[in-house]
Structure P
Amino acid sequence: MIIPQHLRYTTSHQWVERQADGLLKIGITDFAQEQLGDVMFLEMPAIGATVTTDKPCAVVESLKTASEVFAPVAGTILLCHDDLSEQPGRLNSEPYEAWICVIKPFNDHDYETLLSPEDYFKLTT
């Protein structure tokens, strides 16, 4: 299982990358994609939507199940990775490149409350 050291994580198996401008790019972890199996469909959040911490903002469907993607922080959806709608399997093959959306957080400090790579490793082992 791959856990990049430059990211933060959630207990619901999303990764979060803070960009230089403070925006947060999110996706699902390698652990999550392994548990889901072959991803067949991704329901993206609406651009401009307000999201709440730990509330669903997207849905990933695989051959096994449908799984909600939870917002890691409260904020506004600024951008969605539209290519994933046509190639949702990239969530399996490239979980850390195939980001789902970009959030502008309401509170910049919320990022610091997310799990460190070390804490996420402990959660998944």
Structure Q
Amino acid sequence: AMGCKFLRICHLNNCATGVATQDETLRKEYFKGLPEMVMNYFVGLADEVRGLLAELGVEKLTDLIGRTDLLEAVEGFTAKQTKLDLSNILEAPVSPEGHPLFWTEPNKPFDKAELNQKIIDDAMHA
């Protein structure tokens, strides 16, 4: 998100920039902007990604995993860049024992929201 410092503490409600917090004091102090600005950013990002995927002839991002044939090394401009060896990155990955190159099983949440469902059920009967 705009302003995110990628501290990976979103779930602690202690976002350093206020982007991922519900705490009004943190949001007022650190997050400058409107939620609509973040929404517009992600809509634009999604549109651009869809366009790039279409140019590459794939339907979804997971179709690109392991597609090193789409990568091409370019000549370096500086002495340091010309010494870079990208052969390991450009080599096609081999999946051990035919396993997929990415995690395919659903990520089951730790909290199944059972308490939330009980509260909703109780409220519906009240």
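Computed from the coordinates by the stated procedures, all read-outs in this text should not be read as laboratory data. As the structure is a computational prediction, the values presented were derived from the model and not from experiment. Cβ atoms are built from the backbone, for glycine too; each structure is taken alone.
Data overview
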{"quantity": "Origin of the value -11500, where helix-only ellipticity at 222 nm (-39500 (n - 2.57) for each DSSP H run of 4 or more, over all residues; to 500) was derived from one of P, Q", "calculated": "Q"}
{"quantity": "When mean count of other Cβ atoms within 10 Å over residues 64-71 is computed for each of P, Q, the largest belongs to", "calculated": "P"}
{"quantity": "Which entry (P, Q) yields the derived value 31 for relative contact order in percent (Cα under 8 Å, 6 or more apart)", "calculated": "P"}
{"quantity": "Structure (P, Q) behind the derived value 73 of percent of Cα pairs over 20 Å apart", "calculated": "Q"}
{"quantity": "Structure (P, Q) behind the derived value 14, 28, 34, 20, 3, 0 of P(r) over Cα pairs in 10 Å bins from 0, in percent, for residues 40-111 alone", "calculated": "Q"}
{"quantity": "Identity of the structure behind 1.00 (criterion: FRET efficiency 1/(1 + (r/R0)^6) of positions 32 and 72 (r between Cβ atoms, R0 = 25 Å, to 0.05), calculated), options P, Q", "calculated": "P"}
